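Okay, got some structures for you below.
Just so you know, all these numbers are worked out from the coordinates, no wet-lab data involved. Note that this is a predicted model, so its numbers are computed, not measured. Cβ atoms are built from the backbone, for glycine too; each structure is taken alone.
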Structure P
Amino acid sequence: MKILICGATGLIGSALTELCLRENHQVHYLTTRKSKIEQSENNKGFLWNPAEGEIDETCFEGVDAIVNLSGANIAKRWTETYKQEIMNSRVDTANIIFKALRNAKNHTIKHYVSASGTAIYPSSLTENYTEDTEKESNDFLGKVVKQWELHANQFKSLEIPVTILRTGLVLSEKGGVLVEMAKPVKFGVGAAMGSGKQWQSWIHIDDIARMYLHVLTNQITGVYNGVGPNPTTNKLLTKEIASVLNKPFFLPNIPKFVMKLMLGEMSTLLFSSQQVNSEKIEHTNFNFTFPELTPALENLLKK
């Protein structure tokens, strides 16, 4: 299969590219930097500039499926300007691909797979969210995810089947939430955030990469939660990180107002609570390599 990956140098994109190449698939990828372009037989880079509506349309040649993982990092301070960048980076990338394919006379695309987020679900300590949940979050990230999915679903009008993976916290040793949570723990000052009771639906980096390839190779369409089967709480996650690293965990929880003073609106990332269900993807015969938290953390933190 020949797969076009947008966001191929990001956390999930890098893991997915590596997996695709290992499984003998061909990868095309889009980048905004000439320095990141390779031209090997199975891994070819192409330039684009979504903000300016520019794309090298030869990237579509012979491609069977598109995976769009593009999006500005949400773990940076949310100024009003940067909030617009978070939104635009998800909407613009989908739009430029859509317009190019709509105008193409002969394209071979048979599947469009888009990243999304569990932030579409409202924060709750008691709800267990499935893909059929009708409640939607009205905070900033909830609005971002709704637009993200809306612009992914426009590909259906081109008779291209669409898959959306609502991804939770991706645990990786190469970046993201785990690296940031482990930093204070390594210095013996790890602590839970707020009440520590907020649910955190997580997935190992290897499993989310495998999930993307699973929906591609089996042509699975629709909306799926890209999370593992065993959500945890912020306190238990932090405590388990400390345990795996053989570090103490005794400090009092960090009050919510302190983090709000430090991070502003972005602090909602630390206190939002979504207990998200993975049964729908499991019913497609997807099996998790790391369904349990402790083995996942040991695999990542003891490398």
Structure Q
Amino acid sequence: MIEFKDITLQDKASITSFTMNSHRRNCDLSFSNLCSWRFLYGTKFAIVDNFLLFKFHSEGKLAYMMPVGKGDFRSIVEKLEEDARQEGETFRMLGTCSGACTELETAMPDKFIYTSDRNYADYVYLRTDLATLKGKKFQSKRNHINKFKKEYDYSYVPITPDRIQECIELEARWWKMNNKIDGTRNEQKAIIYALEHFEEIGLTGGMLYANGEVVAFTFGMPINNETFGVHVEKANADIDGAYAMINYEFSNRIPEQFTYINREEDLGIEGLRKAKLSYQPTIILEKHMVYLKNQEDI
């Protein structure tokens, strides 16, 4: 059995040495997400044969992520299969992007079944689109921003340790207004963990003030060398244009080395899907569940 271990803040360098150099840009591979959400999934990791491996539980069932690394791909997947057998559980991988599915099918043809759920597809945008909002397709976004600038005395500042508590308080207010949305309590726990360990995780973010009051905050970190992940964006929905403004301001501060911005899934929430589509994603990154053919649940 593979010796998986719990993820800690001290494992950042080991994990990101694989993920930052990978071509995979799905949000699940962000160190922030791995660390902040491990309370829910019990995520563990291992490094075997120059591959980074993840093991977790989703809805009470064992699951793995697609291995990240270079080497004998077939051999490392077979080792994960054996690990599942020794656990007495069905082998399956979650969050497997289309490109990785192709890689797996090439290495191990006709062995797996692939299913996807649109609700968990990541929205990936060109950084230059979000930072400039040029062209007719972004006219409505520019209108929101211009209206916000006219109506409010505003400022944008980076998230620093002395401002963390303001973000936590805004998140608490947001949760009270939106606590009927499934999963928001778990999300709140993950956000607070990330904020409380902001610098250790390696996050960057910003806050938006309007008439002296904080009305929005956002943060994220690189997923790989060309993709930056925006993991959280919260705003006072009563302030028209706050979401558009925090998105625009933060996108302008993401380093130019990043071609893409991953703004994660919509989780099947109608309003969230509409909002994410309105920013004209360049890629809707489908993620698949992968499991063995003719395999029955154990």
Here FRET efficiency 1/(1 + (r/R0)^6) of positions 102 and 254 (r between Cβ atoms, R0 = 35 Å, to 0.05) has been calculated and equals 0.10, so which of P, Q was it run on? P
Taking distance in nm of label points 7 Å out along Cα→Cβ at positions 70 and 174 as the quantity of interest, name the structure among P, Q where it is greatest. Q
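If we compute relative contact order in percent (Cα under 8 Å, 6 or more apart) for structures P, Q, which one ends up with the highest value?
Checked P, Q; max of relative contact order in percent (Cα under 8 Å, 6 or more apart) sits with Q.
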When mean count of other Cβ atoms within 10 Å over residues 6-13 is computed for each of P, Q, which one produces 12.6? Q
Value 1.00, calculated as FRET efficiency 1/(1 + (r/R0)^6) of positions 62 and 158 (r between Cβ atoms, R0 = 41 Å, to 0.05) from one of P, Q, is from structure P
Which of P, Q leads on distance in nm of label points 7 Å out along Cα→Cβ at positions 30 and 222, largest value: P
Computing distance in nm of label points 7 Å out along Cα→Cβ at positions 14 and 278 gives 2.2 for which of P, Q? P
